[in-house]
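Participant: In the part that follows, the structures are each spelled out as structure tokens.
None of the figures in this text is laboratory data; all of them are computed from the coordinates on show. Predicted model only: the values in this text are computed from it and were never measured. Cβ atoms are built from the backbone, for glycine too; each structure is taken alone.
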Structure I
Amino acid sequence: MIRHEQNLLFFRKESSKETLLIVNGSVPLSYPAQGVVVAPHEPVYIPGKGVVTRAHDIFPHLCQVQLLSAEFGVLDIAATVPNVNVNGQETTSLTISSTSLSHLNRQLEFVVYISTVFDIDAREYVHFVYMQHKAIIPIIIRVRKPPILYDTGKAGDINDKVTAITKTFKRYSSVRLLLRSIQKYYPRMRVVVADDNKPIEDLQSEHVDHYVMPFASGWFGGRNLAVSQVITPYLLWLDDDFVFTEDTKLEIMAGVLDNSNLDVVSGIAGEMNLVTTRMELIPGKDDDDGYCIHHKSGNYGQVPGFPDCYLTTKVYNFFMGRSDEIRSVGFYPAYSRYADREFYLEALGRLRMAACKGVHIGH
């Protein structure tokens, strides 16, 4: 119980990292409020800084500003400007002064922040001080991530963009019917089958890869195995008792993913209506109260540009998704027999989902 409480407190701490910044509208300073990003151990210019002049302002004989960093880097200048004094170069406290406001502002253009502490994703707050006025400049420290690239083959060929995956257990007759239906409508599409039956029946064929698991390994263990074998940009999740029909138009799903920022798109299975769910976590009143899961039927409105698609946080188990994004969420293998809701809880706030009309599969 103590471990669970510690994990909950750590989760809440990590989930509330955003710092509230209040901007005083009367501050005579120009500065970037967001958008400054630097890789670890590299420098970056801090653009847009300056002391703003107004007609009624009275400036002191000596203008002075100070910039202060906190914990992840130091401040420096890339060039010097005449008639400007600079103190504290390559430290966490940089002071710039001049009798000329224009020279001071020119010097501020050459201020750089240098990351000195390695972190893959952190945030530094640089304090910008002039007289009694203060501003805070957030700087994101982030490692450059390599792109995930896929060979999609011929342009527009659905077979090169999508891999169908399923997990089967004690339903060989159903999964064989599913495989035959895929072969009928998409004969070149690769299918990955994760199988934890006993005894095993061979399902391997030209476009079917059959992966055998220990007996009763579980639904999420099988999903993880199947997803790990996908090498196309999109995957299509199917229950093993689905059947493709002439209305199973995968091109529609792929088209939505191609032309939106969605990560998961679902269709309609069997005689059901379109399934959409509004699901959210409601925190308890005290730190050790945990969360309540609140979900109800409904959606968050239409997807812009796709009037037949509706934003949701939970879809039915007939969906197409971006392979790398689904892999990043994964499937916790402790859920072996029933885990319909757990994946969507893990994906909450991480995957953008929509349910779309116009794509049907038999069930």
Structure II
Amino acid sequence: MSGAMQQQLDFIAYIQRLLVEGDFSATYKFALLHALADISIEKHHADPQAQLQIKFDELVDKFITLYWHQASPFGATGNNTEQLLLQNTDSSKQAKIITTLHDAKLNNINSISQLKKSQGWKNIRSSTLKTIKEGPLWLLQKLNGKEECFLYPHIKGQSYITLNAGIASCFRRFYDLVVYLAKNAWLQKIQSIKHNQALIGPQSQLHEFLFGVDRNALTKAKPILVELQSNTCFYCQKLMKNAIEVDHFIPFSRYANDLGHNFVAAHSTCNNSKSDFLAAQLHRERWQEQNLVTNSQHLTNELSDFFNCDSDKSLAVSNWAYQVAQVNSAKLWVKKGYFEEAASFKYKQPSTGLDLVAEEKPRYDV
């Protein structure tokens, strides 16, 4: 067995142990695990055995993104603090980041972009960083009272952590699994807190509340995309009249973050047919040209108040998604009922351009 394969097996075993043997009094460790997986995707490195440096500022941004929606009352439209879901097993104490972000929302801050422009951002950033450093950063890898630094060494006094050699590659390889496990453990933790059970009830949309798409924000993107695409469906290239939807080009089920450059406008029929499949190469090339080259700055200008707009990050995520598809010989959606096999691509890093080479693969229907 190769060293890389053994490390991947060890990685899966470690993540399993971390979730079973770790001490989780709050949900911060799940958020940190999710954040490490996300950043590993967004900062792709060509060498699978490379280390990956992650700055604390990147972790702060991820934590605020993950907790932003959760800092709203559950199942209510008002701002009653008592309706916030507790994220700490100490029923008398709310998770600090939830309180901080909820207070910001009470001050009419309605988006993360607004938050970063507000007078209180410096204090919020500092408070969130303190929470990360005092809590999950040095406790995530503490199993049964013992530090086992498989993911990254505990070197304090720096402004970053460094994932051990090959770990970022493991996060990329098993991203779906890691995020699935982190979210479900997070969900179970919230459900286990007695205070929350009366709010949640026997049947609830808790998963959608914690981790779903902000549909209201998507409506902000629709008119911009419709105008940009001259009112034509991104996929079938036909005129859109009714039932226009905003589609995540890289499906939300594969990468559960809203990136401003990842949206396209499409007929609802095309969107529903594409579902959670990756789009075919011809669509991908058009998406890159439309969103990452020709209209990159325009999308940033128009959508940065509502979404994270970073074209390099969007390209890195798409490269990762299509590489995984290639490894798994996945089907790529062409149009309703038609698919093609994932092609073999040669990728460049986001900073070096958008060039790629693809081998033609047969298309087939189902």
Structure III
Amino acid sequence: MFLGRLQICYTPGGSLTVDEQLIPARGRCNFRQYMPSKPGKYGLKIFWCCDSDTAYPLNAEVYLGRQSGAAAAAAAKDTNRIHNLVKRLVHPWINTRRTITTNYYFTSADLAEDLLDVQTTLVGTIRRNKKEIPRELQPNTQLLEQSSIFCFDRQLTLVSYVPKKSHVVILLSSLHHDQTIVDDEKKEPEIILYYNDTKSGVDHMDQMVRTYSCKRKTKRWPLTFFFNTLDLGTLAAFVVWTTKKPQWNEKKNYRRRLFIMEFGYDLVQLHLDRRRHQPQTLQKNVLMAVQAIGLTVTTSHPSIVSTATPKQRCHFCPRECDCKVITHCLSCNAPCCPDHHKVVCTMCSETFLG
């Protein structure tokens, strides 16, 4: 349901990014993963499809690890499970002439050809040990630094770029069909520049979620998912808001923090209005917090606390009891103890006071 609302509320641009997110979690969980390249290292892995420009989360699938029994047998038969995973993530946007950017974990020639059949292009790095990589594109000490070798096969383009000696970066693209090289110091092909511009959609989303988060320390993995869902929902709301109102606090570099504060206040506004009319149910720290944000609290007690005068003996108790109080009657201002005053609602107190 959450993913469905994300897709309804936003129309992505022409470039999408597929990558994984690791939610830090140290609790006991059968599908907890270890990824040393991530900040948290241990956690729950989610595959995401995001908008490359705004990092808006669009579609996701949780990685549940290796399954046992019938699920394991089905997974063993599915030799193209990564291939099919990407197709499931981008399925709502096929036949829309968008471009998918992936890293070497997802990229393959078969995936690029299948996406072309549904009018979707693919750009991404590819592993050197893939069978479709020619020998000429492999690392070679004879290749010059900042040189590029292109390979064309029908609608697919491979490029091997040498950033430094004996090291190559190989990319696959079904979007580019020429040998365009940008005339700068590094002499990088246009494919690499496009990949660098669009590869960080999911990483940017993960970074923003970790910057402002509502997460609390917990070892329960369902709570970890819940906190991450709240953070993603807030991020999605911010992207939608700034897309519709780009002039909103545009000169402030902390406008996302301002949005989260206003967004949170709007969510609890109705709850605050209800509770501030029932001050007898509020604890002292809650009452002070409500007053600190500028809300007035309705007093429903018929007695008030006098801070200007010292304690006085209750007007109704026997003298030998020596019951001293600081509460007074609102009508006659006589000191009275809790046994001799009653709590009435605001309407009745107004009627009583005339």
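Participant: If helix-only ellipticity at 222 nm (-39500 (n - 2.57) for each DSSP H run of 4 or more, over all residues; to 500) comes out at -14000 when worked out from the coordinates, which of I, II, III was used?
Facilitator: II
Participant: One of I, II, III was used to compute P(r) over Cα pairs in 10 Å bins from 0, in percent, for residues 121-264 alone, and the answer was 10, 32, 24, 12, 8, 7, 4, 1. Which one was it?
Facilitator: I
Participant: Something else about it: Using mean count of other Cβ atoms within 10 Å over residues 217-224 as the calculated read-out, with 16.2 as its value, let me know the right label among I, II, III.
Facilitator: Of the options listed, only II reproduces it.
Participant: Okay, next question. With Kirkwood radius over Cα pairs in Å derived from the coordinates and found to be 25.7, which of I, II, III does the value describe?
Facilitator: Answer for the origin of the read-out: III.
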